[in-house]
Structure P
Amino acid sequence: MVPGASDSPTYERLRQRVGIIHLQQRLGIEEDFERKVFGQGRNFFHIENWYSMHALIRNGLRMLMLHGRGKRNARRILARHNRINIRHLPPEFEGYTILQISDPHFDMAPDFPHTLIDAVRGVDYDLCVLTGDYRANTWGPCDAALDGIRMLRPHLEGDVYAVLGNHDSITMVPGIEDTGICMLLNEYVVLEREGMRLYLAGIDDPHYYRADNLEKAADEIPVDAVSILLAHSPEIYRHAAHAGFDAMLCGHTHGGQICLPGGLPLTCNAACPREYCFGAWQYRQLAGYTSAGSGACIVDVRLNCPPEITLHHLHRQLQA
């Protein structure tokens, strides 16, 4: 769908959902820049859009006899645990657990949805969040990615909130929300527990399409409230901290996906310091976590960087 397709049911549904300006901007940027290798977004170079690189990496791994091992690694999803300390967390949310799934790239390989379903079975949590990149390519059909979401959703307990990534088209939003997943497009929701509140905000892709709007997402959140931000990429960590968020959950980097021994990434594809590109990090009062992702991009392999789902456990920070 292109910006001019204003007579389509999807366009009208999205117009009512996000407003005409956001919709036209997002669709226009998708049409103009979705395949660009250089010059768009926060990074100058976008390796995921350089499609000749896909075969080069795959054949190089085969020559090194690492391709088979990498494919097996990409299907061994770990369940990681991360503690998030928040100074003014209401006691009612002590131990509250958020399951984060990021970068599943459902249509990268036919078995990816099944592998993720196996990983989430039997996991105990209070809320599930998805932090973007449901499609393998950055352009083209979305049907296979949406099919993967439809397969996964019945295996996720309770409420599920999600944001878009740089591989996702805004035209996917109606299909995703039809599964019972609530998309946060520069919006927030209130989570309540025993009369106490926690605010969960989510922004549109800040990495490639730069459709994020923190002001719209957070302006109405009370200053003294506990707030958590969902963003596809860690690159806006400074903005999130200065906006007053207590925690930020993101992905995008895959932790490098193909790393040297010891987990040293060859590239993280993010315009921020590497310490913000994988795992837990801290910036001022903002407790951040960048997921290595549950899927794979460009090639369906991982080396020295296992895929993950992440269980974030909220705790009240003890006073020093």
Structure Q
Amino acid sequence: MHVTVTGATGLVGSRLVERLRARGDRVTVVSRDADAARRRLGGVTAVGWSAADDDVDVLARALAGRDAIVNLAGAPVFQRWTDDARDEIRRSRIDTTAALVDALGTLPADDRPRVLVSGSASGRYGDTGDVTVTEDHPPGDDFLATLCVDWEAAAHRAAEHDVRVTCIRTGMVLAAGGGALAAMVTPARLGVLGRLGDGRQHVPWIHLDDEVSIILAALDHPTFDGPINAAAPEPATNAGLTRALKRAVRRPFPAPPVPAPLLRLALGERAMLVLDSSRMTCGRADELGVTFAHPTLDGALADLLRSRD
């Protein structure tokens, strides 16, 4: 298989490229800095392009003759939400996806990819409390939910070109080399990691390798389309995640919680990223044929911290 990947230098994208190459697939990456992407990833074809560009022909050349697209491009969400940042967060996802679909439309039917696996997020559902959230759950109406709805809508336009479309609604990706886990490990080891707010908010989490396995399964399945929630089978609250991480680093000491009002004061609307609750489950995992290598939180943390150390 020859796969074009956007967002290939990110946490998930770089592991995906590694796994694709390990199984013998060829990879083309689309990046703002093609030279840096080529140096970092090695053994890939790199094409320079960004959402600010207005050149669909460049994208079309990066897609022509390929079998599949994985679209993971997007500016970091955990940044200060100024008006400019909001625009960047939306543009980097929605405009990039729309440009990919436009580029697909310029290619002859026998020269275009047959599947698009595109990113989305658990934020699509908004704050759902203790309700179990499957792929059929309606969307929320806040900034992140609207972002995800529009992002997925842009991807689904590819179906007009006879392209199979799957959107991966991802929760918190736990990885040894970065992301949320990297930010929590040091406070946990110092014994100062406390729950956020009341700690009862559900956190949909997934081990990086299982996230990539879902993407690969979506690429390989001949008929699967629509959304899939990328979340491990074992649910966790923020308090449960905090306790599990303390156990994993052998620092089971009590630490004061960070009150929700203080988080809202410090983060503003971004506080929803750590205070909103989503008991999201991967309801279509069996349909896609996914078996989780790291279904439990304790097992996932033990594996990742072993890799980190």
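No lab work stands behind these numbers, since they all come straight from the coordinates. This one's a predicted model, so the numbers in the text were calculated from it and none came from an experiment.
Side notes on the structure shown:
- If helix-only ellipticity at 222 nm (-39500 (n - 2.57) for each DSSP H run of 4 or more, over all residues; to 500) is computed and equals -11500, the structure in P, Q: Q
- When relative contact order in percent (Cα under 8 Å, 6 or more apart) is computed across structures P, Q, the figure 24 traces back to P.
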